[in-house]
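Each structure below appears as structure tokens.
None of the figures in this text is laboratory data; all of them are computed from the coordinates on show. Computed from a prediction, not measured in an experiment: that's the story for all the values here. Cβ atoms are built from the backbone, for glycine too; each structure is taken alone.
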Structure 1
Amino acid sequence: MANTTFSGPIRSEGGFEQVTKSSTTGAFTTNFDVDSSGNITDVGSITADGAIATTSTLKARRPIITTWEASGAVTSALTIAQSGSIVLIHGTLDNVINLPASSGANTGAYFDFLVTTAVGGSKTTTIAIPAATGSAFSAQLSLTGGTAANAVIDVAGDTFTFVASTVVGSTARIVCVSDNGTGQVWMAVGSGSPISTVA
């Protein structure tokens with residue numbers, strides 16, 4: 001059926017549905033539904049360029065990434081579509097986590113990292129900015145030793161490292177604050193023991 005364009009609003013007392021039809025069975029699957037009370041059910045993703053305003057409560061579950069929670073060494077990359085995810089880290093062997101490739105769309109993207117299995121005694125898990133030229137972390141790194149400790153500021157380096165013997169529960173939040181398509185700046189706030197590094 002051809003597309004139809006209306007100049008005025010479309011009104012319905014019974015709600016609206018967007019569906020897909022199986023080419024084999026003919027069965028319909030509802031992907032997006034607005035019921036007669038205005039409640040929205042969506043099984044896909046919602047992308048908004050502008051602000052989302054509501055007088056109610058937005059409820060969401062954050063994605064959990066387990067790529068680096070395998071017991072073996074893993075080198076892989078995050079994507080911009082995974083922004084907002086919590087990344088779990090199994091530190092027994094060396095891991096390399098590459099941040100998304102340089103793109104203006106990265107600005108504002110963020111990831112949280114959690115060490116769920118301690119980093120091995122001679123191993124590391126690194127989080128690297130792939131476009132090294134003109135790229136750097138702007139990091140605040142803290143040692144969590146059970147007592148108050150002064151944070152370290154480090155702005156010289158493109159690799160954040162959970163160092164050897166980093167304990168379970170160590171964390172980092174990394175946010176892209178600038179990306180011009182060739183170079184990136186990621187703000188990093190890390191808390192762990194031993195203290196993480198940027199180099």
Structure 2
Amino acid sequence: MHTGEFKRSGQKQKLFIFYIEPKPTIMKRYIVGSVIGAIIIFGWQGLSWMVVGVHDGGMKYHPAQKEIMNVLSANTTEEGLYMLPNAATKDEHEAVMKEMEGKPWASIIYHKSFKPDMTMLMIRAFLVDIFLVMSLIYVLTRGGMPVARRVFSGSVALGLAFFLWGPYMGHIWFDLPWHMIKGDLIDSLVAWSLCGVWLGWWLNRK
């Protein structure tokens with residue numbers, strides 16, 4: 001919005017001129033903001049795992065891993081998540097739960113073969129990041145363009161919500177160990193904070 005002054009009947013009057021941003025310009029802000037925001041989040045994920053070492057303690061080493069894998073491979077034909085011990089049917093589940101009270105248990109994700117090619121995984125992850133940032137922009141701008149600090153706060157809140165609804169819920173219900181999800185908390189806060197700084201500047205850029 002721009003203001004100006006003009007004289008009428010010997011008095012100064014203010015003239016208000018409202019400027020509505022054209023739709024192509026708005027779409028450019030959304031698209032560029034989403035892509036760069038996704039690059040920031042994806043970039044932090046890469047640094048977090050491969051350079052900074054945030055997740056170094058996320059998965060522990062077992063000295064008997066060869067023996068365990070041999071047993072799993074010999075007795076498991078279907079990929080998936082397994083809880084040990086568990087019941088073969090739903091009717092037996094309650095009895096198994098009572099029997100295993102106070103005893104050791106394990107959850108295992110079994111795959112028949114390891115595939116080192118990460119190209120498609122990276123593409124899928126980046127597309128998800130674009131979708132999430134675009135969704136954040138859409139929600140934040142429904143009532144008009146928010147100031148930078150509100151964009152930052154909204155972005156951090158979204159990152160924290162992802163952690164609480166995902167890894168932390170797993171910690172609550174399935175006892176996912178803290179050493180496993182601690183890196184996810186750091187990633188959620190750092191990545192979405194950086195994204196919030198970027199979006200706060202970009203969306204309010206004149």
Structure 3
Amino acid sequence: MTVLSRRERILIRFGVAGLLTLGGYLFVVEPMLARQREVAELIPIREATLERRRLTVAQRELLTAEREALAQQVEAASAGFLAGPTAPLAASELQKLVKELAAAAEVDVRSERVMAPVDLTGILEIPIELTVACTTRQVVALLTRLEQTPRLLRVKDLKIRVAAPGQPRELLTTLTVSGYLRSTAPAPKPADRPASGERS
């Protein structure tokens with residue numbers, strides 16, 4: 001059996017100690033340092049997230065108050081909408097209202113036509129086209145009454161022409177009046193409707 005000298009035993013001990021130190025560093029210290037680096041990188045992200053949540057909580061009362069104010073504004077604006085609840089019923093209500101205003105302005109309604117509703121993303125625009133015979137003063141009176149009615153109405157188109165060459169005071173006025181209805185479903189597209197001349 002070979003006997004190791006004292007010097008060889010010291011070298012072996014130093015070698016084993018070095019291997020243990022290296023192994024401890026690679027398997028214990030290095031993973032701990034890597035974990036610390038990961039945590040250090042996550043700290044700013046988590047701080048930013050926490051700050052955003054803190055600001056949201058701080059603004060909660062303000063956001064709630066703004067939401068309530070917006071709901072009140074929508075409710076106030078909805079008071080001018082047509083009752084509906086469907087586009088045909090709203091168009092019927094609009095026709096009746098415009099006829100009453102025309103009668104109050106003493107104009108003669110010659111023709112009327114309900115046009116296709118237009119979807120304005122959450123609101124349906126219900127237009128009707130009227131042709132009335134009247135004087136200039138009566139046209140102004142009708143437009144004033146349309147503007148002053150509690151319902152939210154809009155004159156989208158207005159065409160005035162002389163009824164006959166020999167009667168310059170007699171005017172034929174064609175106007176498109178739109179009312180509005182809060183929609184619950186998408187409005188039917190004009191392409192989906194059968195044309196007036198088609199037969200089923």
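For this structure, a couple of remarks:
- Set 1, 2, 3, criterion percent of Cα pairs over 22 Å apart: the highest-scoring structure is 3.
- Distance in nm of label points 7 Å out along Cα→Cβ at positions 41 and 169 derived as 9.0 - corresponding label from 1, 2, 3: 3
- For helix-only ellipticity at 222 nm (-39500 (n - 2.57) for each DSSP H run of 4 or more, over all residues; to 500) computed as -19500, the structure of 1, 2, 3 it came from: 2
- Structure from which 5.4 was derived, distance in nm of label points 7 Å out along Cα→Cβ at positions 33 and 65, options 1, 2, 3: 3
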